[in-house]
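Take a look at these structures.
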Structure P
């Protein structure tokens, strides 16, 4: 079985038509299995009230569907976030908007040349059934997004294998914590498995940690394969072109990296780089995108910009 995660952005009433509802919190997951191809559609349920769920859904996804049912402020903020990312995106046109109207909004950004399709549910379902997750070689990396205790089993965490192969009974570090845990068992869509590969959504029973110690954004990976820091060197810095705030050194922001969202202080910012200090350690890989959120901005997108993480020695 192969796996794929799709972020459904822009219209909260579409995702439920594409799959069966699963885990729900500030994001909601919908599951679809077609010819041994398991697809998870993730919806940022608490966006636009909260911005982090939008970044979380994007970080979880291999591809995105941006549904433009109307040209609203939430859609504009979603476009701003997608423009800062490199997430492959298909624009879905609702019946109330014209293609020329959407083209004007997207004309100078990354999505100007994004594929566009009509809002037709059978067509969308067939489209995503034909997509696949990219293959990433290297040591296993499995970000976690939910966790809960199971009587007689212990801590169970949910996530997606993003790189390599996750194997039952192997010991991995639970980044950014120093804990080393054992993968007691693996399930993929309720089927017991000895291993899971890139793109597959998994439920893992973990030994050596309690469920309440597991937080969204923690990553199962071999010790030494990822970096942990509170002060993140970042560069180059790309400011959101729609941002209307005045964040500068000393500003209190939020750092969104991977599935982690933590308060942070902006230490310095320039075109060739930015540096922030998070209020607790975060896990990252050099070259990974880090988004800076200004949740206090009175108007316009709450995205200040995006930087690329560097190694501590860079």
Structure Q
């Protein structure tokens, strides 16, 4: 008897050669539910599948082993992995003096990223009629604070080094992407979905990495060259940018925004101008808060020159202080 296990995240019918050989050579191919996509695909391919219907695991195990007494049987595993069947088969095999050999044959495997399909399906279920009433009433506007909050929590987890915490918080960020994409799908005039989001991302990544994806294009061979190429390609994609600082979100945390402004100005050849303006502001009589702002910006420039992530350094200091106080 052969237990054929397949991934529900792979298109039905995409089976290994060994699996197809087992199906074509079996005396009987059995399954629990006629509505399974894999069963339908097998029947469409000309394989006769006998449907046994729902049964308790111990009863199903007895029926399968009885059918295997005089012929080779292939059991097509269900999408829910037939809870309890493996244990029931093991128990039934130990009770029988003459029992058939039991082989587990994996017919298809999850590909990397396959579990993302589960995440999309769960989000769709939550948002659909009969799902979660709270999820159903959310909008892009109501969800935006959660996206910002989860991003901060993800940063905190990444800096903690706790691998389990990192995976959990990155999942929460992914949830926000899935949620916004699902909300966008319901727009009356201009809908898009998670596949559109992913397609746009893939196109951008390929377009901005010609040194990887374009045949014969290997000019960017260092991280610095890649970064410069990225900025050039990005500028070509947005030729109508009116100002060197266009596109920097005003809602960014202040230190991160200051570092981004400095980066943009330096790439545009305006680094000297920026330092000159900071010197002027720092020495203006009665500048007050402006002088403090100039001092902070000067610290940002010094940190950039020494390749120090200033916000991360400040967060690390605050964590250390909190730990000392707690101790």
Structure R
């Protein structure tokens, strides 16, 4: 095996019931959810385990829910020796916060508090929306974005990207994309133009909280969403957490950078397999393992309850 990367998913990977069985049989997972409940002052775990789905999907809830579930998975996998040490880490948008908890840079309770506030601010400053475009290259999509007055928001895989902007310009962008050969154009079920300049007020409002929370050097570099640079210095990590809110997620560049650093084995640590699918399209020869598959190998924990 060459170098190893841990990768952590962002919004859209949630599902009602995620982590419920793991919390039932693994005390370390259960305590993770209990800590999140205590930090937030309400039973987030009940919402994760039981729904309702529309309430879990709300940005203010979805972000801490995915972080808590991902860290529960990570703690169980680590405890059972199923995750080799990483040579680098990456997270898709929200997943950068999870990555920094796993890397030892952020305290879990601080991260839960941070992403809850991040989600609340995104709802408060919600404007416009997002559009998924399948089947066009980046040059064509960037041209459409400029013409329609929107912005490229997520460069997830070759031919799989998103646009963000106000509703009218997004409709124009959808029309142009279809005219220019996109295989599929879909309005995403979000009420804000994530990863665009419309999110700058969120970054500025979150800045005091990000700057007040301890950040330490990670066990391995974080490959930044904004420009795919490897980051280890706390000041750079703080800046990344703020900059990525209003900048595109350059996931293709992140994975290409990982590959250039010798990574050929990726572990997706969190609910779902979204990143596994993207990585398979970006680096078809890489080995990718999802936490949900690895967790099936975990025996019932013998750790004392209580």
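Laboratory data are not the source of any read-out in this text; all were calculated from the coordinates shown. Everything numeric in this text was worked out from a predicted model, so none of it was measured. Cβ atoms are built from the backbone, for glycine too; each structure is taken alone.
Compare volume of the Cα convex hull per residue in Å³, for residues 84-219 alone across structures P, Q, R and report the one with the greatest value. All intermediate terms of the calculation are to be shown ahead of the outcome.
Working: P: 159; Q: 255; R: 124.
Largest calculated value belongs to Q.
Each of the structures P, Q, R was assessed by distance in nm of label points 7 Å out along Cα→Cβ at positions 172 and 260; the largest value belongs to R.
Once distance in nm of label points 7 Å out along Cα→Cβ at positions 36 and 60 is calculated for all of P, Q, R, which comes out largest?
P
One of P, Q, R was used to compute FRET efficiency 1/(1 + (r/R0)^6) of positions 12 and 244 (r between Cβ atoms, R0 = 25 Å, to 0.05), and the result was 0.45. Which label is that? Mind showing how you got there, number by number?
Details: P: 0.45; Q: 0.00; R: 0.95.
So the calculation was done on P.
Among candidates P, Q, R, the computation of helix-only ellipticity at 222 nm (-39500 (n - 2.57) for each DSSP H run of 4 or more, over all residues; to 500) that gave -14500 used structure R.
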